[in-house]
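**Student:** Listed below are the structures to be examined.
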Structure I
Amino acid sequence: MLVPVRLGHAPDLGDRAAKRPGGLPDREQLKELTDNAREKLGELQDVFYADRRFALLVVVQGRDASGKDGVIRHVFGACNPQGVQVTGFKVPTDLERSHDFLWRVHTAVPPRGLIGIFNRSHYEDVLVVRVRKLAPADVWKKRYDQINAFEEMLSINNVIILKFFLHISCDEQREQLIERLEDPTKNWKFRAGDLEDRKLWSDYTKAYQDALAKCSTKWAPWYVVPANDKRARNYLVTKTIVEKLESLKLRYPPAPKEVLALKDSIV
């Protein structure tokens, strides 16, 4: 199972760490386990929606072609859409740039009872901004503490936070990018900038390591998900979310007595 990144310890983001973890069952057994975990997630989300004591924020980060869309589609496809909201963070607009970097993020945090999924997130402001030198170092270096304080504030207000970094190897990304270009159902979303980012692989690796090491807290842990194998990736993410929801001791709220008394008036 996935283990949170230890605060202050840079995780291994080498190619070997992106491979299918040992100890997992074969593909058919893993498919069955994933189906069972997805079914359980759907059941838990139903109670979560009714309970409304908590919100769940799931942050999904990763390099291009690491499977962010796939995780959102396959894992959360088991949930009732009424209880899920997905936010994708693109290049900030002029309005968003006129505010602090967390402004657009805070407005997208899910309310209690809902599961919110961030496809990319506020971490872009210590990743892309750092690597592309979009802000000076004395600006983005302060953001680690600002992010931790922001996430702690959310946690104090009953927002459960789980953060997943989908880790693929350099070779796997190459295969995925080629496949994307050859597939007319996928090549529409290919950007030339994807190749520019690939040239900066080492710089991004260091930026990811720093972000995960500095911002994996007890209230908002980071998990590195080996993502070369899609089936293993989806299972590990689903299982981690299920275990967290189970730990919350969710419950359906009792109906008021006056509502229960209406049973006798139904004709």
Structure II
Amino acid sequence: MLSKNTLKYVNALHLKKYRQEYGAFLVEGKKSVLELLASDFEIELLVITDSFYKERTALLDKQSFRLETATPDQLAKTGTLQTNDSAIAVVKTKQNDFLCANPNEYVLVLDDVRDPGNLGTIIRIADWYGIAKIVCSNTTTDWYNPKVIAASKGSFVRVRGYYCDLAHYLAAQKTAPVYGTFMDGHNIHQTIFGNQGGYVVLGNESNGVGRAVEEFITDKITIPRFGGAESLNVAIAAAIVCDNLRRNVLEKSPFQ
């Protein structure tokens, strides 16, 4: 049975203030936990069902972190997933280490993206297209929100995030191009992305890229509209941008 202290601790990590206080976050479900076990994240505690343990006894018995068992019903009630018959991990957060674009590398930049599902999906999209870094405004939703981690489908172990004041950050990127998505930008299908690398900014779900960040955009781009929809979801826009960027740059200079 899951102990009361463990239950209280895990439930506290649903809230950002306790994630910050304890320096820990939750990873839920079989796929994400298996990705986690193969990563360099430090696991503090793993709460598992008997069936999950029996399937991976040899692997789990080698680990140094604490193990506790629970029923699938307890896992579902403790976590954020509607069903979870495998595991919940308590994991140490990483330091907010500085990230920037290396030569031939593109980095995604998120200006005030508020929806956890969108951020998690963007992390997954970045991983699919081989983009390993995402720079976020301080107002972008918490990277370690359980809904972000769940939506990333394990990609959070390969994509790193850095939070900062975007205006100050972009002001320091004096030589790299900074592309930004706008309704009145240049058609992305006709955009020639430079092979030297750079940054691609995606804005808030309702308001787009803010004025403070817009000042540092060197190239405004847009996804052309052919129908009557008012706008695109930011995660869908990220996928379209990454696809065009990857196809455009790949033949010239692959980025890592």
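Just so you know, all these numbers are worked out from the coordinates, no wet-lab data involved. This one's a predicted model, so the numbers in the text were calculated from it and none came from an experiment. Cβ atoms are built from the backbone, for glycine too; each structure is taken alone.
**Student:** Output the label of whichever structure in I, II has the greatest value of FRET efficiency 1/(1 + (r/R0)^6) of positions 48 and 216 (r between Cβ atoms, R0 = 35 Å, to 0.05).
**Tutor:** On the way: I: 0.90; II: 0.15.
Once FRET efficiency 1/(1 + (r/R0)^6) of positions 48 and 216 (r between Cβ atoms, R0 = 35 Å, to 0.05) is worked out for each structure, I has the highest.
**Student:** Work out the source of -13500 here, i.e. which of I, II gives that when helix-only ellipticity at 222 nm (-39500 (n - 2.57) for each DSSP H run of 4 or more, over all residues; to 500) is computed.
**Tutor:** On the way: I: -13500; II: -9500.
It must be structure I, since only it matches.
**Student:** Out of I, II, choose the structure whose coordinates give Cα extents along the principal axes in Å, for residues 104-175 alone equal to 40, 34, 16 when calculated. Let's see the in-between values first.
**Tutor:** Values: I: 40, 34, 16; II: 35, 27, 14.
Going label by label, the one that fits is I.
**Student:** Of the structures labelled I, II, which one yields 33, 24, 18 when semi-axes √(5λ) of the Cα gyration tensor in Å is computed from its coordinates?
**Tutor:** On the way: I: 33, 24, 18; II: 37, 18, 17.
Going through each structure in turn, the value belongs to I.
**Student:** OK, next. For the read-out relative contact order in percent (Cα under 8 Å, 6 or more apart), a value of 20 was computed from one structure; give its label from I, II.
**Tutor:** Details: I: 38; II: 20.
So the calculation was done on II.
**Student:** So if we calculate mean count of other Cβ atoms within 10 Å over residues 56-63 for every structure here (I, II), which label has the highest result? Walk me through the numbers on the way to the answer.
**Tutor:** Working: I: 24.0; II: 11.2.
Answer by largest value of mean count of other Cβ atoms within 10 Å over residues 56-63: I.
**Student:** For structures I, II, which has the highest computed value of FRET efficiency 1/(1 + (r/R0)^6) of positions 32 and 184 (r between Cβ atoms, R0 = 30 Å, to 0.05)? Numbers along the way, then the final one.
**Tutor:** Details: I: 0.35; II: 0.15.
Ranking I, II on FRET efficiency 1/(1 + (r/R0)^6) of positions 32 and 184 (r between Cβ atoms, R0 = 30 Å, to 0.05), first place is I.
**Student:** I've got another one for you. Can you spot which of I, II the value 0.95 was calculated from, given it is FRET efficiency 1/(1 + (r/R0)^6) of positions 112 and 200 (r between Cβ atoms, R0 = 25 Å, to 0.05)?
**Tutor:** This value belongs to structure II.
**Student:** On distance in nm of label points 7 Å out along Cα→Cβ at positions 96 and 120, which of the structures labelled I, II is highest? Don't jump to the answer; show the numbers that get you there.
**Tutor:** On the way: I: 0.7; II: 2.2.
The maximum falls on structure II.
**Student:** Could you figure out which one of I, II the value 19.8 for mean count of other Cβ atoms within 10 Å over residues 136-143 was computed from? Mind showing how you got there, number by number?
**Tutor:** Details: I: 13.2; II: 19.8.
Structure of origin is II.
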